[in-house]
Structure 1
Amino acid sequence: MDAFLETVSTVFQALINAGAYVMLPIIITIIGLVFRMNIGKAFKSGITITCGFVGINLLVNLLKSAVSPAASAMVANFGLNLDVTDVGWGAISSVTWASPIVAFLVFEILGINILMLVLKLTKTMDVDIWNYHHMMIAGILVFFVTNNIVWALVATAFTAVMTLKFADWTSPLIEHFFGIPDVTLPTISYTSSIIIAAPLNWVIDRIPGLNKVNVSIRNVQKYLGIFGDPMMLGLILGCAMGALALMPVDQIFLTGVNVAAVMVLMPKMTAMFVEGLMPISDGAQKFTTKHFGGQSLSIGLDAAVVVGNPEVITTALIMIPVTIFLAFILPGNRMMPLADLSVVTFRVALVVALCRGNVFRSILISIPVMAAILYAGTFAAPYLTDLATSTGLSFDGQIASMAGPSLTQTAIVFWTCISENAIILVPVAVVIFVAVWFLVEKKIGMDKIEAYAAEYEEME
């Protein structure tokens with residue numbers, strides 16, 4: 001048995017080490033062939049999608065490299081001296097993939113996705129295997145704390161189902177706001193914010209006066225002219241961030257230019273990505289129409305494809321100093337935001353789409369979203385630190401991240417499954433989620449969500 005697990009673990013590690021750039025064109029080509037596409041056309045789509053994805057990730061990394069020094073400097077300038085350090089999502093990912101039960105959880109997530117597709121309970125076909133660590137970390141932490149594989153499987157299954165459904169429910173926003181059809185984003189660092197953002201957006205819609213405030217890049221352009229252009233806005237925001245960090249003048253300007261470059265180039269990379277995706281999307285729809293009575297099918301991908309949106313970048317750049325300030329003033333918070341400040345874009349992207357580009361409202365909602373992350377990170381820090389230490393990593397003090405158990409969705413599942421009353425709380429949580437499922441799909445209806453998202457195009 002041990003030899004089998006070791007072999008499976010080795011195979012999975014080889015696939016993960018190969019990386020998305022190697023595996024993505026292969027996976028897309030195979031999907032194209034399943035949908036009865038010509039092999040040449042399927043392979044070309046796979047390469048085009050991968051090239052777009054490479055370009056998007058290069059720009060995301062450029063944004064990170066531009067923002068990280070400024071964010072770190074701001075933390076130092078604030079004089080934060082908290083005892084839980086944000087070490088970044090990469091460390092959490094490596095800890096997740098090092099778990100002895102990782103093979104079981106990968107197969108479990110794949111099985112759940114396939115079963116839900118067959119039963120028409122989801123339209124998301126999640127091919128983003130490299131981000132499975134987001135769905136597995138709750139189960140791995142539960143196993144580490146309880147040493148109970150059953151509870152670990154329950155935690156992972158609950159997380160996976162929630163993620164697939166959140167991806168389904170938010171898919172109209174991907175098509176109408178971000179302009180990427182037939183794609184869902186089952187990345188928890190993206191979907192998790194819906195738990196707080198959706199109710200708050202509903203409340204704000206019903207507050208007279210506040211519901212009329214709409215500050216978007218399109219509105220800004222009307223009043224600022226050339227200075228409201230995404231490129232110029234990126235330059236201004238980047239320079240402002242560098243200035244807040246008290247960086248040298250040349251570094252201030254370099255930060256601004258890098259942010260401006262991301263604002264300009266990201267739509268071009270996204271267009272290439274969509275160009276490669278369209279033949280696969282057409283093939284999928286023809287295949288499902290013929291064999292499954294027209295069942296809708298969407299490809300689940302990394303949320304990196306949307307974080308370059310100008311409103312998302314604008315909101316994230318504003319939220320970075322706000323998050324540092326929150327860490328300073330929130331009572332009971334012990335988490336010092338640091339490494340993951342450069343990926344705040346992922347945490348606010350869905351908020352921005354839900355607010356249809358209204359930066360003012362996006363910031364209002366992002367404040368409690370980020371506050372929840374800080375508190376969840378504080379709660380999970382002792383468990384996460386012990387788990388990381390058990391894999392051979394060493395840190396000075398306790399660690400956290402703005403990923404993993406700090407995300408609201410994962411934190412709820414983790415806390416529920418390690419509670420002394422888990423046998424009661426887990427069924428209660430499942431009932432609540434099923435009630436939300438019924439509310440969204442039966443009472444509200446996906447047609448209304450589609451119409452809400454489509455209003456953004458009418459606003460243009």
Structure 2
Amino acid sequence: MRVVIIGAGVSGLSLYLWLDKLGLTKAHDITIYERRPDVSLDDGSEISIVGGSIGITANGMRVIRTLDEQLFAEVVQAGHRINSWRISTARGWTLADAPTGGPGEDSVMIGREDFCRCFRKRVPEFVTKVKKVLDVEIGSTVNVLKFDDGSSAEADLVVGADGIWSILRRIMFGVQSDAKDYQYAPHYEGLVGVGSYVPANLMQEVPQGQMNIVLGRNGFFGYGIDRGESATSKVARGVCWSTYTLDVLPEDWRKLDCDQAQQQLRARHQHWKNDVIRRIIKEVKIDQVWPTFTTPLLPSWERQGCVLMGDAAHAVQPSSGQGTSMALEDAETLARLLAHHLAEDPKIGHLLACKQYSDLRMPRLAKVHKKAQQLGSMKQDMGVVQEMVMYAFVWALAKCGWGKSYNEYVFRYDVGTEVEHAINTGRKQEQLHLAHEDF
């Protein structure tokens with residue numbers, strides 16, 4: 001079988017490694033196409049080039065550990081562990097102190113490029129080809145990819161791991177490959193985010209492993225510290241990020257004015273009763289601004305030998321903290337189902353796997369999407385009454401443990417167990433169907 005993965009980001013690389021772990025790379029022809037030349041593993045590139053830091057929660061770290069213990073150790077060493085959250089307010093009130101999970105369920109904050117590098121160096125160079133996919137002709141028996149250099153390639157299975165601006169998603173839903181606006185196009189949420197590394201001495205009172213979330217009526221501010229205990233960061237440094245309302249996004253949003261964003265950051269937070277934030281906004285240098293885009297919930301993630309994963313399937317609000325972890329879960333789920341169904345039916349096993357993958361993953365992402373939208377609304381500008389209601393809600397949520405069941409649902413999810421259950425359930429349903437036909 002010919003498999004093409006579009007995109008050599010976290011989704012595409014982790015899927016390849018899972019397919020390799022399960023023995024599918026030896027039995028099938030698997031190629032990754034990436035439109036950008038690979039970032040050198042040794043050039044010390046600034047991680048801001050590819051999007052700053054990301055958080056991997058306990059469920060995502062479980063996927064990595066199951067995939068490769070050494071990879072897990074490298075990710076932990078390249079980042080820094082997060083074992084607790086402090087949620088406070090712009091008025092100086094502490095609303096909650098909470099662990100990120102149970103024993104052994106720490107999260108990790110890591111530079112995006114550091115994270116990708118851990119995966120990339122495990123994928124053989126010949127697997128990844130630098131070509132931009134311009135179009136995919138979806139056929140009843142074979143799919144044809146067309147590239148920017150005029151060449152083409154056939155594939156029995158095309159995996160869209162090509163991010164929020166996925167070309168495969170557009171094509172799967174009957175839209176021309178160059179269309180910008182369609183029913184399932186990325187949607188701007190009215191929020192922009194800024195983030196940067198800052199000197200560690202600006203937050204000396206912050207404990208190692210604690211991430212701070214500060215809520216206010218005119219935005220959101222987060223910060224934490226890495227005291228130089230990781231393998232890639234021997235120098236202590238802090239990380240900060242802020243999200244705020246921007247109703248109208250310029251058409252050329254990739255060139256948002258960083259100086260203006262920095263001025264707005266200071267204006268928004270200069271009166272907040274938080275000494276760390278006041279020190280940060282005086283020293284921080286903003287060099288990139290990220291608008292918040294999400295995708296609507298899709299009716300399906302698969303169609304005739306084409307399947308979506310990661311942000312191509314479900315770009316959620318950053319408030320969820322689950323973007324990367326959900327992509328990692330996608331990779332393990334799809335790989336396990338492909339291994340199972342191809343072993344049982346080499347001809348159409350990939351189609352059965354994609355259908356079951358879509359059916360299994362979509363309800364989980366719908367819950368994460370709903371929660372992320374609720375949390376994202378807390379970053380919008382609001383009046384005093386709304387502000388106080390928000391504080392009361394967060395305090396009560398923490399005090400009464402209202403969010404405990406959701407956190408357990410998200411963080412303690414085990415892909416292997418869920419896939420096995422789905423396969424066994426499918427078998428039972430098939431047996432009942434056959435028994436009914438015999439009757």
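None of the figures in this text is laboratory data; all of them are computed from the coordinates on show. These numbers were taken from a predicted model, which means no experiment stands behind them. Cβ atoms are built from the backbone, for glycine too; each structure is taken alone.
Comparing distance in nm of label points 7 Å out along Cα→Cβ at positions 331 and 387 across structures 1, 2, the highest figure comes from 2.
Could you tell me which structure in 1, 2 was used to calculate FRET efficiency 1/(1 + (r/R0)^6) of positions 203 and 267 (r between Cβ atoms, R0 = 30 Å, to 0.05) as 0.90? Comparing all candidates, it corresponds to 2.
Which structure, out of 1, 2, was Cα Rg over 2.2 N^0.38 Å derived from, given a value of 0.95? So the calculation was done on 1. Among the shown structures 1, 2, from which was the value 20 of relative contact order in percent (Cα under 8 Å, 6 or more apart) calculated? Answer by label: 2. For the set 1, 2, ranking by FRET efficiency 1/(1 + (r/R0)^6) of positions 155 and 371 (r between Cβ atoms, R0 = 30 Å, to 0.05) places 1 highest. Thinking of 1, 2, which structure, once helix-only ellipticity at 222 nm (-39500 (n - 2.57) for each DSSP H run of 4 or more, over all residues; to 500) is computed, gives back -12500? It was calculated from structure 2. So if we calculate mean count of other Cβ atoms within 10 Å over residues 131-138 for every structure here (1, 2), which label has the highest result? Checked 1, 2; max of mean count of other Cβ atoms within 10 Å over residues 131-138 sits with 1. Mean count of other Cβ atoms within 10 Å over residues 59-66 computed as 19.6: which structure among 1, 2? So the calculation was done on 1.
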